[in-house]
1. Work out which structure the value 1.7 belongs to, where distance in nm of label points 7 Å out along Cα→Cβ at positions 197 and 221 was derived from one of 1, 2.
2. With relative contact order in percent (Cα under 8 Å, 6 or more apart) derived from the coordinates and found to be 15, which of 1, 2 does the value describe?
3. Comparing distance in nm of label points 7 Å out along Cα→Cβ at positions 157 and 189 across 1, 2, which structure shows the greatest value?
4. Here mean count of other Cβ atoms within 10 Å over residues 21-28 was calculated and came to 16.1; which of the structures 1, 2 was it taken from?
5. Upon calculation of Rg and Dmax of the Cα atoms in Å from the atomic coordinates, which of the structures 1, 2 produces 21.1, 84?
6. Could you figure out which one of 1, 2 the value 0.8 for distance in nm of label points 7 Å out along Cα→Cβ at positions 133 and 165 was computed from?
7. Here helix-only ellipticity at 222 nm (-39500 (n - 2.57) for each DSSP H run of 4 or more, over all residues; to 500) was calculated and came to -15500; which of the structures 1, 2 was it taken from?
Structure 1
Amino acid sequence: MDSAEILQKLDLSPSEAKTYLAVLGAGEARVSEVGKLTGVTRMAGYTAAEELVKKGLLSYVDKRGKKRVMAEDPARLELMLREKERRVRDEAESLNAIMPELQTLFSSSDIKPNVRVYSGTEGIKTLAEDILKTLKKGESYVGYGAVTKEFEELREYFHDFVPRRVKKEISFRGIVPGDINDNTTEKNKAKRRELRYVSVAEFPFKNEINIYGNKISIESFKDKIGLIIESKQIADTQRMIFELAWRGAGE
């Protein structure tokens, strides 16, 4: 991740991030030159400079009747980060305050969908989070794994998900295509999981299925789409089918 991408995480637009870095490197620049420095249009350069002045990262100076911009100390970015952290804390507290009311409204609704469809990377994350939300401490779930190249986009998220699952003492048994040497017994034990492997050539799973509580989640990392089916009868049946496959997969 380069400097411009990091600055964008502080709520700077791509052109604002490029403009700040360009002016910071140059020390100062004429407003009319900002676009040229960053490779954007003149108007976009003006707009980016104006926004950065509002955010306290640039300031205007007048030299010989010509308007110029000067970069402010990068320490200002640390202040912006602290302000953002404070806003996030305030928003989290506000959300927590109304969460009981929202949950009551959700629980009292007479109309609840039995099938929910999600899309996009955030949708896939929602499916995983539902496992932690649904299962109680010490419970377990089963499923079929499919780690495709598209999974890499979510690897960072699942690096965070697994420790949270382990902390809640939720165990997982899964059937996955791959080499039995992919994971050590010690590693699987630490992650509270038990895996059985099947041939990639014979069973090249393309999507992941998890069965937990009265729910089944199905997700495709490639298509970035998933769904949750909530039905005790379907979940119980799928759980029995999994147990049959588990025995067939062997140790």
Structure 2
Amino acid sequence: MKNAVGVILLLLMIAPHAGAETYFFVGSHFPILSEETEDGSLCGIGVDVARRIGLKLGHTFTIRIVPWERAKTMVKTGDADVLIAPFKTPEREKWLDYSATYFFVDRSFFFVKPGSPVTWDGTFASLQGLKIGLVQGWSVGPVFDQAKEALQIDYAPTLDLCFKKLLYNRIDMIPTQDREANAAFKRMHLNDTEKPIAILPELDINYNYFAFSKKKNLSVFKREFDRMLKQMQTSGEIARMLKENYGISGYK
């Protein structure tokens, strides 16, 4: 009898992790979302949420931060399982299976040089004749993505270089998220009088997801991941993590 009870207890202990697997997540250096510090440690709400879900499910998640174009290619080809923090676009949906809900909300604006006469009225017709800086391979969200073919775009490999072009009058404006802009200003050591200014109206509101490679058979894993992600969102767990770890309030 004692042996039988012992076996039952052992099964109960290992049952939650009986189907434990290892999955490979990739992201890029996006402030607040996914970052690698100078000592090689990883942080960001996307990293934090993934790790917590891994613990809840009993899986092992390997996470790497690489350049954005490489991260997308790795998931597109099946060399990685999950991409951290992409916006949802029709082109990406061809090769990505997005999580059922998002984990972060981004707000995008056009930024102009201090003192610039450039304005926008919320219509892309008002931007005709302006040179707009954009990071190669980035999406600012579907609103801008659909309109950019009719605009004059000047591409650069990094956001910092875009802002340098703006400050040297080589471009007129830059569309980006406020968290990305603030991180760039900090890296560039710009003081308050030098920082480019976000102009209204707001360009777009976008949502950051986890997205699973369609090259891999991940449907079962995605269902259980979605269940945990939704649970963390509706319970307020993600909101608490953002406030406690990154000082961000008002997440919905």
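1. Details: 1: 1.7; 2: 4.8.
It was calculated from structure 1.
2. Numbers: 1: 15; 2: 26.
Structure of origin is 1.
3. Numbers: 1: 3.2; 2: 2.2.
Comparing 1, 2, the top value of distance in nm of label points 7 Å out along Cα→Cβ at positions 157 and 189 belongs to 1.
4. Details: 1: 16.1; 2: 20.0.
Value 16.1 for mean count of other Cβ atoms within 10 Å over residues 21-28 corresponds to 1 out of 1, 2.
5. Values: 1: 25.6, 83; 2: 21.1, 84.
Label of the originating structure: 2.
6. Values: 1: 1.7; 2: 0.8.
So the calculation was done on 2.
7. Working: 1: -15500; 2: -10500.
Only structure 1 yields this read-out.
Read-outs: derived from the displayed coordinates by stated rules, not from any lab. These numbers come from a predicted model, not from an experiment. Cβ atoms are built from the backbone, for glycine too; each structure is taken alone.
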